[in-house]
1. If relative contact order in percent (Cα under 8 Å, 6 or more apart) is computed to be 15, which of I, II is the source?
2. I, II: which one has percent of Cα pairs over 28 Å apart, as calculated, at 38?
3. With distance in nm of label points 7 Å out along Cα→Cβ at positions 130 and 146 as the yardstick, tell me which of I, II scores highest.
4. Can you tell which of I, II yields -1000 when helix-only ellipticity at 222 nm (-39500 (n - 2.57) for each DSSP H run of 4 or more, over all residues; to 500) is derived from it?
5. Which structure, out of I, II, was FRET efficiency 1/(1 + (r/R0)^6) of positions 50 and 90 (r between Cβ atoms, R0 = 25 Å, to 0.05) derived from, given a value of 0.10?
6. Please compute mean count of other Cβ atoms within 10 Å over residues 18-25 for structures I, II and give me the label with the greatest value.
7. Taking distance in nm of label points 7 Å out along Cα→Cβ at positions 34 and 234 for each of I, II, which is largest?
Structure I
Amino acid sequence: MTITQLTYIIAVDTHRHFGRAAEACFVTQPTLSMQIQKLEDELGVVLFDRNKQPAEPTEIGAKIILQARIVVQEGEKIEQIAQFATGHAKGTFRLGIIPTIAPALLYRFIDRFKANMTHVHLIVEELQTQQIVEALHKNELDAGILATPLEERGLTEIPLYYEPFMAFVPEGHRLAKDEFILSSELDLDDMLLLNEGHCFRTSVINLCKQRKIANKSIKLESGNFETLLRLSQLGYGMTLLPYLTAVDLAPNLQTFVKPIAEPTPTREISLIYSNAHVKSAIIQQLEPIVRNSIPKRLLFEKNTVLKPK
């Protein structure tokens, strides 16, 4: 039994396809299949049901693959311990960021990351919260940046900053002349929302006094803030934005941004990773890189933090 063989069965379990697993491991499919067959012969059990598509582990195979993940992760820790001791982080680092954070945050810290982590190959994916959580548990991501607290078993959360919600109120809206907005004035009847699956959407719904979304003649939702802003300017309602998204708006749009009165709804943004994670050298450097890339006023919790669920 070898670490390489264990890596191959983990890849097949992750991708549920021998061909894609081979591509991910940078080997040919015959090579991967032969090594898995050797492992099965050595153990005297069948690890995958090859008659099913996508490929599925057998009952005993699932148990062995679970243990294989632990063995491979523990083996990787040896290299990570050495990297942490020498201060020379290297290798591939896979980071997931939710879509309501990525556009306003990634460009703020990516240059610092490249300058400080010259030997690290960073792979960033925009994924929704549940996708990041599942990928972390499967070791398909090394870390995620998303809204917390999640209180997810097996994951560690490191708060990075606290981001207030801002109101975008177009000209002619009932609240357009107000200098600031009260949470009690927020109503789903004239609130433009992100699509289902975005935790920011859930937080906005929980803030509004009208708990059920009215059956309007036109239902307008979107997967990004840019579309919501355009619809808002056309008179279809107001919307709420995260602080970093609001401050990045063009000057002509800034005039429509209004603060929400205290206690201001706020989301906690954290770096999260699996408790079994091995790339601590990179994670410990990523935390200050992100924190040093945002306005200092966001580093301290001052308002009411909303849970993302």
Structure II
Amino acid sequence: MEAWYLTLNHRESGSGLWLRYTVTAPRGTDPYCDVWGVWFDPDGKRSLAAKHQFSIDHLAPADGRDDGALVRIASSWLSETHTEGEVSDGERTMSWSLDFEAADRTFQHLPAPLRGRIEKRVSTVCAPNLSVPFVGSVTIDDELFTFQGERGCQGHRWGRRHAQSWAWAHCSSWEGGEDAVFEALAARSKIGLVPVPTMTFVFLGYEQQAIAFNDFKWALRAKSRYEMPTWAFTAHNDDYKVTGAARTSVDRLLQVTYTDPDGLPRYCANSEIGDLALELYRRDGSVWRHAGSLTALHTAHVEFGRREPFLELPIAL
């Protein structure tokens, strides 16, 4: 399976956007591809969730275009600096055309010693564009939402299956206009029938510093506990410690189903308008001194996943 995803917030309306382009090669049946589009409206009135599934011959058709598309599914596509497409839920239609600035390097969630092993057994993830400005528009029926430099994330996931359960959070839009980006991932899986302890990977870009807690040494020391709709975590390295929590109310979450190549489902509860609070500490000898606070209200991207459905939520897709 392989997925390219984008998440960002619309400043003026307080809404959130989630886009996915996916390719799946199931065991014993034909491969297929999907285009997803989800709009999270804080009042719920303009929210929209739609997914279009296509046979594999709709993937990157030879149509003679020279637009640098990395993935094209029917008329929807994504390049290193642009995304556009259209979905409909049967009543309303959402289309998008967004430009973004490519980052100078790809963010790797997992430490190098783990990537190859995890990719072969489960799946791995990276963010080619962790926090970059977006310019363009999203149209829902005849309503236009214009983006004028709001920062968003473009990620990439691939592998054989999803983890047994996971939690993910991202934020680059903060109260007070702080210039910071946060990205974190926690997951539980199995090797054969043996459960693997929860692994937690945390990164914070703050005050022009890249404060990483996601290399192999520090990931083993990070702690987190997640149960939809809340995830609490703490991590430290030699110089810094971060503690925090991501959460969202149930009415701001949307439940979707991922189908792994083995045919088994994973259920995902996602919100692009969640909350996040962080406290950062700097080591001073043997003491942790408070170094800063970050708060995001309705601008954090939060996701929970597992093998069983979340009974508190209807399945939207």
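Just so it is clear, none of the values below were taken in a lab; they were calculated from the coordinates. Everything numeric here is computed off the predicted structure, so don't read it as measured data. Cβ atoms are built from the backbone, for glycine too; each structure is taken alone.
1. II
2. II
3. Comparing I, II by distance in nm of label points 7 Å out along Cα→Cβ at positions 130 and 146, the maximum is at II.
4. Structure II accounts for this read-out.
5. Considering all the candidates, the number was obtained from I.
6. Structure II gives the largest value of mean count of other Cβ atoms within 10 Å over residues 18-25 among I, II.
7. Max of distance in nm of label points 7 Å out along Cα→Cβ at positions 34 and 234: I.
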